[in-house]
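Asker: In structure tokens below, several structures.
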Structure I
Amino acid sequence: MTSNDPDEALLKRVAGGGDGAVRDMVARKLPRLLGLANRLLGDRAEAEDVAQDVFLRIWRQAGKWRSGEALFDTWIHRVALNLCMDRLRKRREIYVAQPPDRADPGPGPDGGIAAREERDAVKAAIDALPDRQREAIVLQYYQELSNVEAAALMGIGVEALESLLARARRNLRASLVGDRP
């Protein structure tokens, strides 16, 4: 029996301890996992921690993986999404008297001010969305998943995803238009 999962052979190599298998898995999956976690968390260091946790789970579960039940890529994205949501819930519970001082890593004052302001406004508007709407937007637009893939990751039907996306777009539009003078 053959599988339609493009990661099955690599996963078997990881489970068998094949030379360079883990390195190949990281090279294949890390960019998208980091992108997902960084967009949801807004913190590169936390995104790297999430990616590391995902790869530890891959390494531990590789020998137990049952092909045919779900695509491996769907499973790791679901794991990453769950880890991000756990971290976001924990953030809400932490109260800080004063935010830490951080240097702005972006370009200097004369470079791309309008673009930065627009990017910041979009990020703030996305961050203000309810969790499920934010997940739908990130999976659809930033992770470039199809409606079917995004719905499967979120554990909902395609119509429910489309409804979430419509509400999210409406909320984003209202937030972004309302922020402008």
Structure II
Amino acid sequence: MEKGELADIDRDVMEAISNNSILSENIQEVMDDTLTTGQRVADKVASFGGSWAFILSFFSFLVLWIIVNLYILNTRPFDPYPFILLNLILSCLAAIQAPIIMMSQNRLEQKDRQRAEHDYKINLKAELEIQLLSEKIDHLLVHQSKKLLEIQEVQTDYLDDLMREVKNLRK
């Protein structure tokens, strides 16, 4: 950006001030409407993968797997003791779940940037509006002071005239 050139954000704020429009809006709805199916799935997987429901259900699955293979199918377990099949399933789950969670985290980071940019716009507009109001109040005070001085001068002239009249009447 060249020196003296306004950024897009600043331009949006200046346009909102000149049009007397409102910048605050619920950007969450706009962000949610633009999600692709893959992004929605990634958010749901990340939401479930980081919950106590997932941890407890997965722990139950592991315990059930071990119990079935060690005690129930003791004579012919489908995954004997070092549980190689279980390790393969866990590795595949981690290999799939990690990138999906990272995609969701990247989207959340993008959402946070958009929210921060939106908050910056609102704060900048509020700051500029407050500055404009302060300037208007200063202008009104100066104008009011001038008016009061003019009134005072007129009153002083009237008092001078009255004093002259009183002096003339005394003579």
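Taken together, the values in this text are just the output of simple stated rules run on the coordinates, not laboratory data. Just so it is clear, the model here is predicted, and its values are computed rather than measured.
Asker: Given that Cα Rg over 2.2 N^0.38 Å, derived from a single structure, equals 2.41, which label among I, II identifies that structure?
Answerer: This value belongs to structure II.
Asker: A further question on this structure: One of I, II was used to compute P(r) over Cα pairs in 5 Å bins from 0, in percent, for residues 63-118 alone, and the answer was 4, 13, 11, 10, 11, 14, 14, 8, 7, 6, 2. Which one was it? Please list the in-between numbers first.
Answerer: Values: I: 4, 13, 11, 10, 11, 14, 14, 8, 7, 6, 2; II: 4, 17, 15, 12, 10, 9, 8, 8, 6, 6, 4, 2, 0.
This figure was derived from I.
Asker: Work out the source of 22 here, i.e. which of I, II gives that when relative contact order in percent (Cα under 8 Å, 6 or more apart) is computed. Write down the numbers at each step before the final one.
Answerer: Details: I: 22; II: 34.
It was calculated from structure I.
Asker: Right, something else. Tell me which structure, out of I, II, gives -22000 once helix-only ellipticity at 222 nm (-39500 (n - 2.57) for each DSSP H run of 4 or more, over all residues; to 500) is calculated. Write out the running numbers ahead of the final one.
Answerer: Details: I: -22000; II: -28000.
Computing helix-only ellipticity at 222 nm (-39500 (n - 2.57) for each DSSP H run of 4 or more, over all residues; to 500) on every structure in I, II gives -22000 only for I.
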